[in-house]
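Please treat every number below as a calculation from the coordinates, not as lab data. Just so we're clear, the structure is a prediction, and the values are computed from it rather than from any experiment. Cβ atoms are built from the backbone, for glycine too; each structure is taken alone.
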Structure I
Amino acid sequence: MGRGERDTVTRGARLHEAAQAVVGDHGKAVGAVRAALEPIHDAAVKRELDTIPVARLQDVTEGRLRLGNVEKSGLRTVGRVLEAGPYRLRRIPGVGQRTVDQMLAAARRLSEAVHETVAVHIDVDRPEPSTTALVMTLQVLVEAGPDARRAVDRATALSERLGPLLADARPAAGRFRMLLTGREKRARVLAAVNEIRSLMDEAEQAGLLELFAQTSVDLLRGSSSDIAAWVDFELRSAEYYSLLAEISGRPPDTAAAEGFLPEEIAERVRTQYLDDSYRRVSLRGYQAFGARFVLAQRKVVLGDEMGLGKTIQAIAVLAHLAAEGQSHFMVVCPASVLVNWTREIEARSALRVTVLHGPDRHCAFADWKERGGVGVTTFDALRGFPAPGGGEVGLLVVDEAHSVKNPKAKRSQSVALWTDRCERSLFMTGTPMENRVVEFRNLVRMLDGGVADSLGERDALVGSVAFRRAVAPVYLRRNQEDVLTELPSLQQTDEWEELSASDEGAYREAVRAGNFMAMRRAAYMHPEKSAKLDRLREIVQEAGENGQKTVVFSYFKDVLGVVKAALAAGPAAGAAVFGPLIGSVAAGRRQQIVDDFAGVSGPAVLLAQIQAAGVGLNMQAASVVIICEPQIKPTIEHQAVARAHRMGQVRPVRVHRLLATGGVDERMVKMLEEKTRLFDAYARRSAVAESTPDAVDVSDTELARRIVEEEQARLGMTRRRPTAPG
């Protein structure tokens, strides 16, 4: 045994030291985050305990405590009881030692529960020394990026393998030591040296020494300044919060993060390997589970609520399949999000992207066929492309898949053909149960006819638990409130306004004519005396005074025109106004309008047609949302609000829905509440629904007819057939 063996052991020891160093440096960076987080978390726990009334202690002790004298003494919250301690509690008249012991034990149990569940919110508008320290420590890990995670994982695994081998090979480091080693031990030494050599070859091919060294440098560099850290946090808050949830050890509820799937499916998904070598961004736990679900189940609907990152989950699947050798992928989406898809794939993966849209789409398609990568096209353009042969396309992604739920539509037939020809398909939609169970079944039928056939009306009638179990092989849905515990608060306010005389006159004319759509926008027909418009200006002005950006949604283009003119002439005229963003605006131009709106340093207003901007575009720059009138479907409003209140938002979002009393708005709100409850029961919740799915099956025309007739009767007018709501 000579110099070659000694060199191998020496090089192995050097690699082992580098691996241990990078693991240690990462541990120090994580420790710094935990140290910065602890006082903030403790303060959040204290604030929460100070809001819990002392009467809650009765719940914990099943009503055994008498707390009247405790409350009279001024200790009205659980937090105050804990602060008081046993000595002060014993001094309260009528409170004995046993009561004190039971009270404190119950208070500590509540405190432990709060400690486990309370989430830390980082307020970008009011930075404090403690939150600044936290953001700066987090920035180190965010800047190090996914490569640091890969480096630490590789270093940990390598260190675990190299450590025992180096111990066995230690005699090979010295010539005389080997001479004194017996034959059996020498064989063990030689075997260890050979394994070390093999590991070194693998490490050199993977460039691990360089990766470890660079990661250590990144982890030890630190943040450049507090200002730079806060700016970066605003730009990448989702990544910061993702790390925070991981480090704090308070991830979302596992069952919720896994979409309440049956255990046998969830276990299969958990064991699915997910390759990240072509991906440039880290995933949250629920996102990684979603990507694994797609891979394990092959043809599925990912129905996560808006704002949970369905796009990045799709990109994770694309990256995994590319790493496995798949070369061609297709994304089909509305034209409004074509640009967004292209940007996201380019920014978050190493995959090649080709836009298959516009006059040159057939040339682009031929180029994609030849060179591979991800083709991104629209529903209408897809119809003009030849369907692939079996195995040619590694994954078909269909965004806003509820657009193809009607099997008679040509776009649906085109998507169905492509889905049939692809071994893997991912349908993405936040509203698969938009109106009818039967429509959701049509969607599922494209993916798995057996599951669709098994999903009868009976499954829906017995309740959503049975429904979710029936579709579990092809359907995964998670909700924001369950998995994004750090998402800033969403405050929704219904702004009820009394119609002015002018408003009332316009409304009566619309009712007399039986024109449902005119009834919905009557409150804006006389801008100079419009009650809704006055309130809208007040909200925009208040937002502007607080430096906040506002998005104004309406179904009607002419209403947006009225709003634009009113904002230009009123007290909110100082705010920059963008839009209106309407359906006829080209996809690329839509994204540019949103980017310009986000790029303004001060207050700004974005005007947007709700059905055009409520799909695909991200508007996290806004913290105030105004909806000019109630919408026919609850999902339209949900989608629009989720454009602003979604992962990446760093400020609380206030939603103001402008409503007029006594007329069409009031009737629509009541009907929509019923539809929302049913949607919650069947698509969002796992609780048993109290009503049948038929309650959700109110077509737009039927809703319009019913409201017009009721309003004509209320106002003592002759009934006329209503204008269709198209």
Structure II
Amino acid sequence: MSKREFRLNYGGKEVIVETGRLAKQADGSVLVTSGKTQVLVTATSARTMKPDQDFFPLTVEYTEKFYAAGKFLGGFLKREGRPSTQESLNARLIDRPLRPLFPEGYMAETVISCTVMSYGGDGDPDILAGLGASAALSISDIPFDGPIGSCKVGKIDGQLVINPNFEDWAKSDFEIAVAGSDDAILMVEGEAQEHTEKEVLEAILFGHSHIKQYCALVRQMQKEVGMPKRAFTPIVPNATLMSTLESRFKGDARQALTISEKLERQNAVGALVVKAKEALAANPKEFGLEDNVDFGKAALSGIDLLLYKLMRNDVLQENRRIQGRALDQIRKITTETDVLKSPHGSALFTRGETQVLATVTIGGSKGDQMVDRIVGQHYDKFYLHYFFPPYSVGEARASRGVGRRELGHANLAERALKAVVPPQEKFSYTIRVACEVLESNGSSSMGSVCSGSMALMDAGVPLKCPVAGIAMGLISDGKNYRILSDIIGDEDHLGDMDFKVAGTATGITAIQMDIKIKGLTPQIMEEALEQARKGRLHILGEMAKTITTQRDHFKEGVPRIEMIKIPQDKIGALIGPGGKNIKALQEGYQVQIEVDEDGTVRVLGSDPKVLQECVSTVKLQLTGPEIGSDYVGTVVTVKDYGAFVDLAPGVSGLVHVSEFTNDRVADPGEYVREGDQCHVRVVEIDRMGRIKLSAKVVKPLQKRSK
């Protein structure tokens, strides 16, 4: 196939989707261009499926090549390797809306590779990658029920916009990524500044209106250059197996679903699987099986499907959930703060069988998180880390590093809290939140939002207001549906939607939606958002029983920061030749001093009094003393006519003998010696800049004892 180009004005920018020139041995390949940003996207899928494959093995890769921006990779290694956090998050963003659109029973290994090969600030590479994934799959012979489109929605100067330039995001009120098909919404993720549910829904629908235009373009591509979809034999449940399992074990499955406690219910289901396995092995033909199949695997998948049907039927027909809760009922919540002795702040949030312990560490810029990407290098002064150890779900296995799921949950919780963290000019600390999931049965990410909010207040961080989060679920048969508040793990696993909403009492700060069906209508989204708002307000009320605002003081050992602004042309004077002056200040006062390029100076230490003295010294060095101001100085030289006193390194004045005390002084050495500390006031600065000091007007000097 020769090169073909398809063009679309997408939110005011031209998007070009090219095929037929690059990576032609892939099943589907496109180069997506917007401005100077170009992303190569390929789709490949195996021709055979593994026997008894019971899940769809889809992998999405997103890679930013530093040559795309004409840059070298930072650090020792100069070759792109392990995906960065943002690359992993972008891959998840592309994966989630694609996954539900592969036909049921298609279990072939499938890989979507997105490579950013050219970057300019006028094109958003992760959005172009998502658009390319849809196009590459749609024109290939890989079975796929697309097309879909994606975009990011912002609000700049009161106007909704999609996919603005990189630098324009700083002016946007929110950032919401949306993916959808012609007629339904498939995925939502983003952050906002306490916007109402109505405003967020309006932004989502605005993005969807543009997505429809892209879907039309891809349908044109399918018609002109698309390949016929390959035939495949779907891996579907054995009908005889399912009917026999249901007739033999429906009562046991029903009994398991009545158990409220997660581990007890899991044990009951595990025992049922063993019982079913034994029945299958004893008479495989009764269940429509051959003698050589894996009876344990067949029993596990069959019982899981049986539970799926029973649970969903209970919710749709009888409004009955696994734990017997009402559809909008929130599980019992308990909260604590100041849980740990040494961390700067800590909080424990428990909701049902989900428990998260959050800690907060605050400090200076040494704690900044450097982020090196093709869009540029920056330093995060607020970040959140999320840990999900296997013991939190009762599993006996070792931790194997951070996976995409943990990165995604951390990113969502961080976005939820970031909206209420004070700006640097008001609270000039670097803040790290660490969330340890101790138990998990439903939305530990939203538990991290709640515990993180409380831990920040416990640490004394002046949040704008508390933040809480809730996970919503959905059960739908295509005609009828039920929305569930505060879903547990089984409702997530057996349901159709995981819709997380975090925010304050005023509005939404973060949102994320994943679905397993082929899209949501605006009506369902509107109802889910309203039900989530009510649940969020309930959770905030429970949190308020423990803490509602920040502590009025830091705990012992927490570093304090004093901040001043100096002229940029004085930065060199503060640092001194070879850093001599700033090193002397840090050593003399036992503090840490940080200087930004704009003249912002932060002094960190544990003693507020010492911090004030250091700041006063800096001001003295840079602007000189003020007439009438009092200082504590150090005697450096004693003369017959008085003593020279250092108010700060490089800033000295003379205390004449007549200013020692109200009595006549015959010998200055009887009153002061080199190294003595004395309280003095600046009484005059002559036109030559010479400083005259007085001790007697502050604290007259006393004759030294012999």
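Out of I, II, which structure matches 191 when volume of the Cα convex hull per residue in Å³, for residues 302-637 alone is calculated?
On the way: I: 167; II: 191.
Going through each structure in turn, the value belongs to II.
Distance in nm of label points 7 Å out along Cα→Cβ at positions 206 and 582 was computed and gave 4.3; which structure, I, II, did it come from? Mind showing how you got there, number by number?
Values: I: 5.7; II: 4.3.
It must be structure II, since only it matches.
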query = In terms of mean count of other Cβ atoms within 10 Å over residues 94-101, which of structures I, II is highest?
reply = II
request  = Please state which of the structures I, II yields -10000 when helix-only ellipticity at 222 nm (-39500 (n - 2.57) for each DSSP H run of 4 or more, over all residues; to 500) is computed from it.
outcome  = II
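Which of the displayed structures (I, II) returns the greatest value of distance in nm of label points 7 Å out along Cα→Cβ at positions 46 and 86 on calculation?
Values: I: 2.3; II: 3.4.
For this comparison of distance in nm of label points 7 Å out along Cα→Cβ at positions 46 and 86, the top structure is II.
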